[in-house]
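Read through the structures below before going on.
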Structure P
Amino acid sequence: MDAPKIDLRIRDPRLKEWGFPRWGSSAAAGLDLHACLDEALTLAPHSPAILIPAGFSVLIRDPDWCGLIFPRSGLGHRDGLVLGNSVGVIDADYEGPLMISVWNRNADPAATIHIRPGDRIAQLVFTRVTRPVFTIVDALDPEEPEPRDGRGQGGFGSTGRR
């Protein structure tokens, strides 16, 4: 599988000082994304999500690929910094500046999160896209009106925890 050729347009010159673009290790899946802020930012718990510029644009072009923005694991687990939209999707034809929606999920009102200019706050993963060919049907199996194994009868989360 050939890797896509992707154009990056650096919009914030500080990214070069911060070492962008780079992966945290030779086997890392996610490209580190920096907070391109002009001054430090404090996020109060459960305050509205804030958009932080990533400082660059990306043009994937190949519709068989997309970019996904994920939170950094340690910041999410340890500090409570998560993405306001859970996962950001970058379509192959999007050319605008990348923005990172961040949110402080902490319940403790004293658990503020401080983000400084240049902090690595998210990661960008590139992955393949599959577009299935759909067939519209009246039933999923015309011979059987109900699911064979009962799956889906209890709704969302119906299979339990174990």
Structure Q
Amino acid sequence: MPEKKTTARAKRAKREGKSPSTQAGAYVHEEIEHVREGKHGAKSTKQAIAIGLSKARRAGVKVGTPKKASASTRRKAKQDSAKGKQGSAAKKTSQTRSRATKRALKKAPTRAASSSALSRQAQSAAKKRTAASRSTAAKKAARTKGAAGRSAAAKKAARTRKRAA
């Protein structure tokens, strides 16, 4: 069950017209925090992200099903989306299953949510995208950021360049 502040953050993103992946980001962020706090672990950074996306779909965020994934992953994503459309009237997960999931995740390591692991994951994900795709995303980000946001980003970039020099 996601925390209230996470759901509120996702709803605000939706109101602001942000993309479903941005809305889902709130749930992914929450999951990363849970792993860092030691509430449970994750075998890999990808697993932590997948759990967050699953929570987002179940909360009603319209995140698409992955195209380059196994049949079972696509089926699970479809099932989560259906649960999200259904609302809260659905049947609760059995205690036995819930406990088993929790115990399995408790045994997993927490290093999957370290900053270096997240950085590696982000870089490997970016490598799979084309230069044109990354460029388009960067242009859109600059366009939708607004004047104050652009100014802050420019100042931050200048500080980073100064520190690197």
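None of the figures in this text is laboratory data; all of them are computed from the coordinates on show. These numbers were taken from a predicted model, which means no experiment stands behind them. Cβ atoms are built from the backbone, for glycine too; each structure is taken alone.
If Cα Rg over 2.2 N^0.38 Å comes out at 1.33 when worked out from the coordinates, which of P, Q was used?
Working: P: 1.33; Q: 1.18.
Working through the options, I get structure P.
One of P, Q was used to compute distance in nm of label points 7 Å out along Cα→Cβ at positions 102 and 134, and the result was 4.2. Which label is that?
Numbers: P: 3.7; Q: 4.2.
Computing distance in nm of label points 7 Å out along Cα→Cβ at positions 102 and 134 on every structure in P, Q gives 4.2 only for Q.
Looking at distance in nm of label points 7 Å out along Cα→Cβ at positions 22 and 62, point out which structure of P, Q has the largest value.
Answer by largest value of distance in nm of label points 7 Å out along Cα→Cβ at positions 22 and 62: P.
Where does the value 21 come from, among P, Q, when relative contact order in percent (Cα under 8 Å, 6 or more apart) is the thing being computed?
It was calculated from structure Q.
State the single structure among P, Q that was used to calculate Cα extents along the principal axes in Å, for residues 6-53 alone, giving 35, 25, 19.
P
Using helix-only ellipticity at 222 nm (-39500 (n - 2.57) for each DSSP H run of 4 or more, over all residues; to 500) as the calculated read-out, with -500 as its value, let me know the right label among P, Q.
The correct label is P.
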